[in-house]
Structure P
Amino acid sequence: MKQRIRNKQFTGIAVFLTLLLVCLAAGMTPAHAAAARVFWYDGEQETSMSVESGSKFYIGDFARIFSGNMMSTASMGTASYRTKDAKVAAVNGKGYLKAKKAGVTDVTVTCQGKTLTCHLTVEKKGTFEQSAAVKELRAAAKSIAKGIPKKLTAAKAYTLKKKRDAYLVSYGSNSAHKLSYEGFLYENERPVPDTVSDARSERLAVPEAGRYLTVQALLRQFMLANDPTSVRSKKTMRISSASGSVKSGKFTVKLAGKLSAEQIFAAQLAFPEQNGASAGKTKAGILMTIYDQTANKYYKGQAELKKGSRQLSVQTVSRANGGYQKAELVKDHVYLLGSKLNWANGYKVTIK
């Protein structure tokens, strides 16, 4: 029961990336992908956790569901929950668990036809260390947990991202040396984050931090559904016409429809490097794929999307010294302007 969980988080990440790459390589949409796969946060179907008595949290936050390139948690959908010993820990139909007294029990989560088992140990209150790192993460987790919506609009997603970002800032500043971002104490303190082994123990000192996992999944779902640069999005922007200038190295692109608030914010999520933490609600920096069909060369296109606009200017750039530098357009060459995933569906432009 006291067996430690070591580096299982990498298993979960590997599973997700493998599923995503398989779907993309096959040109699959979520509708064509294999049946959903369900795992605990650590990539396993059976896991162990220890919490203190008096802890209250959504255990479904720690159960991840992978379907194609989509990811969610059990807390976001329909799931059933059971506990073997309700005197040790009780769980309701929404997955809200209350650790009542010291002891051991098994908690099961069933969703998408799959059942996950958590071997739960409830320790006496005050058993785990009560360091400043633990207290700071608990405060940050309580803040991010307030008012999580089931469905996101652009406005709600914007607010949720600000709360998510504040949580990560607090975590990185105060708690990263002691705990994982989802609340588990590390086996050993990390003097400098990311330079020492970050093997998690099974001691979930801040169970409320599981809300972060659900927030991340909600934002990712919103991004995938509304990203204007992805051919797999429901709201891919369509190019109605485009022209290029040899002198400026830019394309002038006209879209078939006006850009919505959802598309703008999804683009911010899809391109974090092009959009700082202070990005507003009306603009988003993006990168497009540009393919010189004549010369068989690939470039990137830097552009700024504006809410309500149907036109954008795309600067052709190439990689240089870890960044981007302007690239020239060549007369009579044929270029394809496409999405970040699939240039073959792009718009063809011949430079006059």
Structure Q
Amino acid sequence: MMALIIQWVLFGACALLILAAGPKLTKNAEIIAAKRGLSDDWIGLILLASITSLPELAAGISSVSIANAPEIAVGAVFGSCVFNLVMLVVLDFAIRGESVYRRARQAHILSAGFGIMLIGFAGLTIMSGGLGISPTIGHFSAASLVIVLLYIIATRAIYNYEAKIRESAAEEAVKAPTAVSLSEAQMWVLGAAVAILIGGLLLPVFGANIADKMGIGRGFVGTVLVAAATSLPELAVSMAALRQGSVNMAIANLLGSNLFNILILAIEDGLYFDGPLLDSASPIHGATAMAAMVMSGVVIIGLLYRPQTRLFRTVGWISIALFTVYLVNVYIMYISST
């Protein structure tokens, strides 16, 4: 029993390290981007999304190279995708007076659409992995190369679209604080990134130990426990952006993180030498991929329909639908793991 408690304490310490480093990293990354005249949407979609996804990347690398736990690696990626989307419920609850979707730009539909495409392709690859039909290049799956290509296409298309709809550089530019120099911000970013990487590398190790000692599946631990812990920076960053009045930066960070998460699968595949990673993972992860696709579709509906109704002055029906799908997915993963 004491050994299990120690593992939980160590797991919690890693999560707290990530949670503490996330806002500091994001704040200074925003300063760097602002001094270069980038828009708030672009900061959230690419810069913040890739930075706040460092724990997923570190946890994934640790899972396949140190802990030898591909189930945790794949589960953490897809679990992080659904967790990022359910965080929109938190944003909707935090905004008083109207739905978060009424303040959001419809340009986010493009990010959500590309997210469905990337998540769907990865999920389809996993569900068909057992059939042995996926072409490989050595130990590397050809599907991972397609994922890299799709990610490049997605980010390029979104950047071009943002450039077209940008009304004026003065309106879109983020004001850079003068108190912090560019070099100081870069040092803070480096230090916080190292802290997040350390926490992310150790999370799956302790997560795997917890799964083994509690007798639950590693896939469930990856999808729920590790995914939630490594998504703490996204939550901290999005809430900070919301407090600063930048709803679009918060949403772009969450949707952009999902794009980067699928790219992480390709990186993990290159570091997993026991065969193609997506073929080695349990097909049950396809259920989480489908849940992420459904949730992304619900978000698109919210961005298009822009509902005003809020139940008991808390959240709208879009948020209730997102939270319901998330709970159903957690239940499915728990049942499959036991």
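Consider the structures P, Q: one of them gives -1.21, -1.22, -1.22 for log10 I(q)/I(0) by the Debye sum over Cα atoms at q = 0.16, 0.22, 0.23 Å⁻¹, for residues 80-199 alone as calculated from the coordinates. Say which. Derived from the structure labelled Q.
Have a look at P, Q and say which one yields -24500 for helix-only ellipticity at 222 nm (-39500 (n - 2.57) for each DSSP H run of 4 or more, over all residues; to 500), as calculated. Write out the running numbers ahead of the final one.
Details: P: -7000; Q: -24500.
Here the read-out was taken from Q.
Could you tell me which structure in P, Q was used to calculate log10 I(q)/I(0) by the Debye sum over Cα atoms at q = 0.06, 0.07 Å⁻¹ as -0.20, -0.27?
Values: P: -0.28, -0.37; Q: -0.20, -0.27.
Computing log10 I(q)/I(0) by the Debye sum over Cα atoms at q = 0.06, 0.07 Å⁻¹ on every structure in P, Q gives -0.20, -0.27 only for Q.
When distance in nm of label points 7 Å out along Cα→Cβ at positions 128 and 256 is compared over structures P, Q, which one is greatest? Don't skip to the end; give the middle numbers.
Working: P: 5.1; Q: 3.2.
Between P, Q, the highest calculated value is found for P.
When relative contact order in percent (Cα under 8 Å, 6 or more apart) is computed for each of P, Q, the one that comes out at 12 is P.
Every number here is computed from the coordinates shown, using simple stated rules; none is lab data. On a predicted model such as this, the values are computed, not experimentally measured, just so you know. Cβ atoms are built from the backbone, for glycine too; each structure is taken alone.
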